[in-house]
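Below you'll find a set of structures to go through.
Where a number appears in this text, it was derived from the coordinates with a stated rule and is not lab data. None of these values were measured; they are calculated from a predicted model.
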Structure P
């Protein structure tokens with residue numbers, strides 16, 4: 001009975017994901033030849049809403065069962081890889097974004113974070129160790145913090161230095177530099193945290209020997 005429920009969750013979540021992708025394609029949210037910048041005029045919004053519901057339902061169905069979560073994470077990882085690949089090589093590629101390419105970058109980042117959370121939490125539940133949960137926290141925390149810092153820094157630069165000369169404004173570049181600096185600081189923090197945890201584990205292993 002348990003294996004049957006596991007199989008149903010895995011099949012159901014993957015089926016919902018396929019359905020969501022199909023609805024996105026049918027609703028013209030996935031395009032490969034739009035260089036006009038106005039591809040959103042072809043969107044069929046009701047199908048987009050149904051696709052979003054299907055994608056959320058796929059995660060909800062898979063979440064209670066680690067193996068279903070693992071399979072969904074792998075499938076979403078493949079989708080994320082294809083989206084990033086097409087984004088890099090095809091100027092006409094559109095995947096649920098309107099006019100700014102930054103929207104697609106944000107979507108890709110959110111999708112990658114979801115994949116990391118699904119895979120790491122599933123791996124931890126299947127015996128991979130608590131370090132996988134820390135990995136998920138590090139990745140998501142770093143990504144969210146760097147995005148927030150980038151947006152705040154860009155808005156600050158624009159307000160203080162770009163008033164009246166928008167054409168020469170380097171606010172986005174300044175935001176990206178602050179975001180990159182945030183990633184570097186987070187990486188240093190991760191190394192420090194993991195070093196402290198490692199030292200504690202070593203000390204605990206040595207305590208029985210000292211007695």
Structure Q
């Protein structure tokens with residue numbers, strides 16, 4: 001693996017001093033930066049990718065340009081991977097940004113993918129309503145995988161689920177099992193999840 005340490009620190013310096021930079025330049029910077037926390041993990045990157053000021057700068061950039069879809073996607077992905085893979089401290093400011101980004105149809109898939117790594121997700125009052133909406137996010141096949149993975153994580157955490165939510169999740173899993181293009185191995189996984197929900 002070729003390290004990108006020099007590039008990372010150069011990008012970090014620019015992102016920390018983002019005010020005054022044109023939107024298109026910022027979009028390109030964030031797009032280039034996002035690839036690094038998503039790439040193969042390296043301890044050489046840890047000091048930069050656990051910098052809370054950098055996390056705050058990314059949130060500020062995302063908040064400044066809410067209608068720039070590419071920028072929104074890359075900020076969400078960068079923050080999610082920094083928290084998940086490098087243990088960046090997940091702040092309330094970051095989580096609030098993610099909840100706002102759920103309204104962006106292009107970024108919402110990436111929000112659904114990364115949101116459960118934030119501890120705030122598990123205390124969020126909108127958690128169940130959002131979880132039930134995930135299978136409807138484009139691209140729907142990938143979103144259903146995210147939905148099922150999140151349901152399994154709920155079960156692993158022994159998170160008490162309201163009965164009405166549990167029933168809706170079971171219906172969604174049963175519907176997917178009945179679809180002709182669902183592979184048998186996935187049908188078995190969905191059935192196992194249904195049994196776990198019933199026995200919770």
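General observations
- Identity of the structure behind 38 (criterion: percent of Cα pairs over 31 Å apart, calculated), options P, Q: P
- Which entry (P, Q) yields the derived value -21500 for helix-only ellipticity at 222 nm (-39500 (n - 2.57) for each DSSP H run of 4 or more, over all residues; to 500): Q
- Rg/Rh (Cα atoms, Kirkwood Rh), for residues 19-138 alone derived as 1.03 - corresponding label from P, Q: P
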